[in-house]
Structure formats: structure tokens, C-alpha cells
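What follows is calculated from the coordinates using simple rules that are stated; it is not laboratory data. What you see is a predicted model; the values in this text were computed from it and never measured. Cβ atoms are built from the backbone, for glycine too; each structure is taken alone.
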Structure 1
Amino acid sequence: MILYEYEGKQLLANAGVAVPNAVLITRENKETFDVATLHFPVILKAQVASGHRAKDGGIIRAADTASFTTALQQLFSHTVCNEIVRAVLVEAYVEHSEEYYLSFSYDRTKRGPVLVYGTEGGSGVEERTHTIVPLDPENTTVPEGTPFPPQLLSSLQELFFSADCLLLEINPLIKHGDEWIALDAKVHLDDAAVWRHPEWHLEPRAPGRELNQRELAARQIDVDDYRGTAGASYVDLDGDIAVLASGGGASLVAFDALYKAGGRPANYVEYSGNPPKEKVEALANIVLSKPNIKGLWIVGAVANFTDIYETLLGVTEGIGHAEKALGTSFDFPIVIRRGGPRDDEAFAMLKQKNDPRLFITGRETSIQESAAHIVAKAYTATPV
């Protein structure tokens, strides 16, 4: 989960890290906001999940009431980084001469958490030199030799681990007199840790654009049930072959194979971690609610512990619910390529249905062969 800046700064403030005085203006309260309460100059910041908003006009400085009113109207009337601006954070401008980059994250090459910092912050920080310090989550000793106070690093390090952050970035972190202030906050929370955090009540969001109703509904599947994943990665695409893919790496291989075979996927999604039937059923229902579908491809590698019978039963029941909700009977082909625990039972159950739409294969068929199969079936003129 990517937090908006104001949400990230609330986490920082709760941890004792200084942030500028600010007020959040939303589309709902912008007409009633009292400009007289501001002390100029101020900085207006569009609250979007995407990065590089400054380059897209998402950060504006206002020196007086007139420039503030113009800037606020501009931010709410345009998209920033392809996102509709639903809130603007208005902050007091803080004079400073020193600014730094500081982040806590996970480094795959070092296979663990790291502290990254640089003596130059602000825009274009990606092109500058940084110092990388590996961290030990079982030893919270603050790294030495950094330009930052030990207490500040200790507070941030504790927040990073206790809040299950994948990324905790401050850019820039400034020094104002003797005080260190976070002028920005970029925080990614680990969605898999939601069951440990009943205090997380965050609306789904995605960088780059607004989520549509199917994407919002798919993400809701995992909110109250942490058994496996089903829907958190759902993205609507422009194609006409619905896809239910299983397994992280295998799902990417499957989509590459589908494109190479000439298929046009209607969505990207993967379900994994042995989700229960009910979650897969809900996901199938959402995937098939998209109009103009020409085929359904259920694909995955050979699973280690995902119950193939349970998940395919969920898919078939989801198909039935989708047909009932739409008041129709799907006449497109359903190609299945699965393997793993209880796959023999699953295939026997499917064959008993005597459904002419079903084309079932197991691990003996490659993902590439299955992709060619769904493309050939989906794009024939004759309905199943």
C-alpha cells in the first residue's frame, strides 16, 4: 500500500519526527476553507500516489491569498501524474540551507533491510551518490558515521520495522536551526502485514491513475481475509481474454506467452498462497464482470501447496455467479492449465460437469502451448 504524503507524515509525527505545520484541503471542504488562517508563504502539494509530481506541476509555492487561490484551483482542476487530485496538503514554507536524502528499504542484492542516505536531497536525487548501510532487524543499534542525530535514526528505524514498511523515504530531510524536519514522506506499507495492523483503514489507491470499480472490488477481497492472496494485484487491461493466473513468476511467464501467441488479455491478476474457495470465487466473479470477454484462461505453474481442487471449485462457482448477475450464459471457451495438490480430483470434478466450454490440461501441457490454445479457441467465429 502506497501512502499519500499526509498519511506518511502522520506516521512520522506519531513517531516523534518533526514535520511542517500543515492543513489538508479536500474537494469536499475546499469551498469552506478559511484562507485567513494561513501564514504565507505556503507550499501546496497535490496528494497523489505517483512520484515526480513536482515535474508535473503538482507542487506550487504561494506568497499571498491571490496566488494561493489560483494554485488551489489549478491543482484541483487538472490531473497530476495522470491522477485526479482529491486532496491538497498546504504546508508552511520552512527556510533551510541544508537538505538530505534518507530512506529505509529492502535491498534484494544485499538480501535485507538497508539505510540509504545522501548529503543532497530534493529533485533528481536518483542521479546522485548515496551511502548504503545494511541493517540487522534483530539488532536495532543505530548505524554510526551518518550526519543524522542517533535519536532521529532510532525513531525512524523503529517505525520502519514496527509499521511493516517496505519503504520509508524522506526527501528532503532538512536541518532548520537545531531541528531536523521531514519536508516530504514516501511510505509503502507491506500489504501482507495487514492482519497485524487493525489500525490500517486506508482506501485502495494506485500510482498513475484512478482505480476503477473492478479494481477496487478485487483489492477488497484480501482486506478481511489474509489466507492467501486473490485480487490485490488486479489491473484492468484493454483486451478480451480474461485471465486467472496463479503464482508470481509463472503469471508473468503466462502473460508473456499470451501476448506472444497473439492474445489480448482483459486483465492482469494472480491468486496464490492457497487462497480458500470463497476468495477465488469472488475474484472470478469480478474478472468475468467485464464486458465483451471472448475467453477465460486459468493458468499457473505446478503448485507446491495451493489446493487445485479448492481453487478450481471457486472458479467454477464464480463463473455461475457472474452469469447470474449478468443475466446471461457465457458462450466463450474456458482453457485450464493447472497442476499441483489434488489436481486429479479437480479435473475429475470438472469433467463430470460435461461442460463443452471447458478445455482441461495439466502439467503435461506447457504454458506456451496453453496460451496458443486459448488464443485459437477465443478468436474463432463459432461460439462454444
Structure 2
Amino acid sequence: MKRIYLERYADVLLWGLTTARKKSYKKNEIVLVGFDKSGLELAEILHDRLISGGQRPVLRQNATWVMEKNFYMKGNMDQLIFIAPGEIELYKHLNGSIHIRGPESITHLAKADPAKIVATALSRKPFREILEKREHAGEFGWTLCMMPTQELANHAGMTLAQYEKEIVRSCFLDQKNPVAYWENIAKKAKRLKKWLKDLKIVSYRMESKNTDLTIMEGKDRQWLGISGHNVPSFELFVSPDYRGTKGVFYADQPSYRCGNYVEGVQLVFAEGNVVKATAKKGAAFLRKQLEMDPGARRVGEFSLTDKRFSNINRFMANTLFDENFGGKWGNSHVALGSSYTDTYTGNLKTLTRKKKEALGFNDSALHWDLVNSEKKQVTATCTNGKKIVIYEDGIFTLPSLKKR
């Protein structure tokens, strides 16, 4: 990627990091920069910026695909769940994290035992809980991005140059001031989130050619999105009361997860749980993921992307981009597994595990986004009984929202 694009990428990531945190950053705070080999030059730029800004960057290069394959294929259970001394201590003091991903392989774990992958995921769950608590207190913020690699380009059916161009365009790196573009979209998203909140919605019904799904919003919820987390990110989302999920959801977008390719996923929900799951490809892996823990069969997130925001119009073989697909009809995705409890409107410091359960926030070591990009309509039922179409043909229906 050209140096000018990397410099602009760094601008956007630092905007994302500061926007994602409730409190302003101060000098001497600790920011983790995790990166794949393909992200080394971008990590160097971010390291320079953080040092110049008075932060204390901690640099971590991610395991290569060879290391990861050896870990899951040869590691015993003690090795799989081993937590290095000092890791918990570091996470308890982190103020921010930027992750630069750029995989050189996305299929190397296809033959790994899914049970091993699940065991490792469960052992890492405490890290997520620590950071979630710190984020709720305004002490932590995070963002992440993707670098173009030949592997991603191959699986997306593009050349490397085409894949890079898609990333540049999607993140507005071809603009002299990409941060201004992100701030403009965030401003419009803020209006949309207020509109959705003011409607006082009880439930949503999403209908497309292969989907007819009802989602219950739940008590004390708010829509979030386009808030600095993830670059790019164009989705608005809510973590619903999983207990009110019923009907059928179909993911027409393929998905790569833990080295496995899954296509044509159909989920049938009843009383909040997946009661039937099928897939055209990767069905065995899908079923294994659903067995991870009780929450893996429940919805943790319901999301909608307005096509007027997103430049993404091709399958990218990467969830970060595919869950923000704009295309002709926008997209909706649901996530199986863990909820985002920051969609709670109350004081997050008082949101205990017991209270989360009472409100229907889902808990799981899994969080798997599955995307539907079919032409669809989403109808909201409000507390006064009125039904309002809030999303149709890829856009939110708020009349005053002007085109970008």
C-alpha cells in the first residue's frame, strides 16, 4: 500500500481510537498495537504517532499462520488454554488497542479440531470481560483495520491491486482528508440512532426472499454504530433481548471462520434459540460452533447497514468488510453469541451478570456475524402498537437523511 494511504489510514485509526473512548486520552496511557506481518509499516507509523503524542505503546506481532496451525494441530489442552504470566495484568491496565490484520492464510485451520479452537476461545473470555469493564468505565477504547493480502484477494476473486483499491475506497483513503468523511457519516448516524430511540420500538420483523425473522429489542436498549470501532464500519446495531427471537434467518454471504468456509447458512429460531441449523457448505463446523456454550445458539447482535454510507459492493472474504456491505440492497447481519452490553441505556457500571441475564443480554465465548444482503424490508412495532417500516431497499427510511 502506498505510503500516502498508510499515513491516511493511521489518521483514521487514531480518529477511531479516540472516538471510541468516552474519556479523552492523556499522556502516558498504554495503547496496544497488534499487527500481522503485512501491517508492519502501518504499525511503525502508528508507533511514531503514539510516541509523539505522549502515549506508551505496547507492540505485539501476531502469530503467523504457520505458528497458529502448529498451535492448534499439535498443542495439548494445557498449551491451548495457557495464559502467559503478566497478560492479565497488562489487560487490566490497557487504555486502548489498535489491531492491524492482514492474514496470509484464512484456511489453514480447516483440519484443526474445532473443540481445540473452542477451548482456546473460552480460555480467552476473561480478557474480553476485563476490557469490556474498562470500556464501560471510559478507560479503554479500541479499533481495528485490515491490510490487503494476496490470500484475501484470491478468496475474494480479485487481484491484489483490486483488493487494495477496495480497501482504499471503502476507508476513504483516496481522499485528502478521510477523517472528515468519517465524521460526516458519524454525524448522520447519530441522527439515525436518535430517530430509532425516539420511535420506542418493541420488536423488528425482517423479511426478504429467504428470511422472515422477528427480533425483540428488549428493555433499556439503544442503537450504536459508526463510533470509531472498526475501520471501516457503516453498520448500526443493537444487542436485543435474545429471548424474543423467532423465525428464519438466511445468510447469503459466505463466511470464513477459524479456517473454515461456510456458505448458505439457514438458522431457524424458536423461543430465542436456534432449533435448526443448516448450511450448503461447512454444516459440520457450523454445528460445532453452536455447541460452544449455551449462548452460542442465541442472537447477540442485530445490525443494519445503509447503502448510502458504504462503498463496499463486493465480497471481500473478510467479515470486517462483508458485515458492512452496501451494494444494491445494503445488508443486515445477526451475530450468534455474545452481546454488546454497551447498547444498554443505563449505567453500565451497575450492569451485573445477574442484571444482564434479566434483561436478555446474551453471554457466550462466540461472536459470529452472518450476513444477509438480499433485498429486504424491516418493520418496527412500537410501544403504541404502530408499525413503521424503518429500512427498505437498503436504506433507513428517515425522510430527512440526505444522501452523502
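When FRET efficiency 1/(1 + (r/R0)^6) of positions 9 and 345 (r between Cβ atoms, R0 = 35 Å, to 0.05) is computed across structures 1, 2, the figure 0.10 traces back to 1. When distance in nm of label points 7 Å out along Cα→Cβ at positions 177 and 313 is computed for each of 1, 2, the one that comes out at 6.7 is 1.
Name the one structure among 1, 2 that distance in nm of label points 7 Å out along Cα→Cβ at positions 145 and 329 of 3.3 was derived from. That value comes from structure 2. For the structures shown (1, 2), mean count of other Cβ atoms within 10 Å over residues 81-88 is largest in 1. Which structure, out of 1, 2, was Rg and Dmax of the Cα atoms in Å calculated from, if the result is 20.3, 58? So the calculation was done on 2.
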